[in-house]
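Please go over the structures that come below.
Readers should treat all values here as calculations from the given coordinates under stated rules, not as data from a laboratory. Note that this is a predicted model, so its numbers are computed, not measured. Cβ atoms are built from the backbone, for glycine too; each structure is taken alone.
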Structure P
Amino acid sequence: MKILFLPFRILYRIYFAAVFFLVLLVLYPIFWILLLKRENFDRVFRLKVMTSKIILFLDFIYLKKRQPTPKLPPGPVVICSNHASYLDIILMYQILPKKKFLFIGKAELLKWPIINIFFKNLDISVNREKRSSGMKSILRAKQEIENGWSIVIFPEGGIPVDTPELAPFKNGAFKLAIDAQIPILPITILDNWKLFDVDPLLTGPARPGISNVIIHEPIPTIGLDKKDLINLRQQTFETINEPLIETIKGKNN
């Protein structure tokens, strides 16, 4: 039966890529001009929110929050989400459109034509093979938190092979939150691996649909220090993972 849907998957993946690149190509000059000056970064964030809305609308992907959004702190937070699809980054701007944030992401994105404008200057790039790059990214993140920006980190460190199962979390997000004494905001994205899986590149699962998301209660870090890092990491892991367990059961049935 799956072989019957293969042509539709291929066509949709091509259509999705065409929409994504054409929208960014049209908006590229605006991004480029705005990113010349630091004082325009708030405008860049609002433009990213609009851009993601256009892309998702044209690709027939819709966001559904499975439960009411909890009351969020007025200041910065460290946003931690599972990472199962290329859609996660685009969707995040619709999950939290009023909570200005930037991503810590892999430096390779800056090498991709057109796409790089979406990450240039505002977001924080890190080369995970260089320890010095990781340290610089954390220092920059701390500075941006002081400037009022929230930080999005996918604590798995990338898209795991066995999505939607979570990979072990790395420590960076939790060390950052403890050092800055700001809350962790866990988010579970349930469906993106079904809507647009990473592999195989051309024939992997891809279709329009609804992306179900759960925004969990923020986890405070006031008063926590280094000895609390592992417990904070585990609490965040369990919070994000609990709604995924039913999804995994459904995948295996």
Structure Q
Amino acid sequence: MAVSVVIITKNEAHIIGTTLQSLQGITDDCIIVDSGSTDDTVTICKKMGCKVIETTWDGYGPNKNKGIDAAQYDWILNLDADEALDETLKAAIQQLNLADSNTVYNFKFKNFFCNKWIRFGEWSGDWHIRLFNRKAIRWNDAAVHEGLTLQPQTKVVQMPGHVLHYTTNSMDEYISKTMAYAKLNAEKYHQQGKKAGFIKTRIAPGLNFFQHYILRLGFLDGWEGYLIAKTSAWYTFLKYSFLRAMNKQ
């Protein structure tokens, strides 16, 4: 099957083997774009037959595009290092014709918090386009919350099965990721000339919690649902607090 897999990594030794194992039978061209791992990520990827590009960190969109440019095939399956295909999705991908470069394929996600499937709240009902033809589609240059540059003629096809997204392995990792994303997003907003006043820093976090914990039934996921909703609200507060500080400077 003429599909290349592109994955960006940094210190993913604890999970990358699971991700690569789920891709067996999908491709003979796996591109890893690594931005300075200090663990065994690169070694594991090379042992499993991947081509590794060791490079600097230039943002999510730019680094994913580095992998796309290095791919052998035009059809790109783009996963994160903590995402694996379930058997249903894997079989569906293997059966695709992939004749129309203007078609992209949308995958449904199952998001896990420390190995618990989160069924409600902010993490539920996720769909992301992860299979596309590079001749028609690329990632934009956003440093965080990157997106694909879809065209008016793009046709989106929803796939059966799931991507299994193991979002975090520990509380420390979760907190660290939250702070990193908040700062990156604040920098993105700052470059766009956006401002953060009282409403965004004080009111928006509370509304965020209410939406995900109450309206989207996050409370049904137990203490994990509460923690995710609370951390999402904290992320919102951090993001706009970082932005206010940047604007003052």
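Can you say which of P, Q returns 1.23 when Cα Rg over 2.2 N^0.38 Å, for residues 160-239 alone is computed? Attributed to the structure labelled Q.
Given a value of 19 for relative contact order in percent (Cα under 8 Å, 6 or more apart), point me to the structure among P, Q it was derived from. Write down the numbers at each step before the final one.
On the way: P: 26; Q: 19.
The structure behind it is Q.
Among candidates P, Q, the computation of distance in nm of label points 7 Å out along Cα→Cβ at positions 72 and 176 that gave 3.4 used structure Q. Between structures P, Q, the calculation of Kirkwood radius over Cα pairs in Å, for residues 120-167 alone yields its largest number for Q.
Identify the structure, out of P, Q, from whose coordinates helix-only ellipticity at 222 nm (-39500 (n - 2.57) for each DSSP H run of 4 or more, over all residues; to 500) was calculated to give -11000. Source structure: Q.
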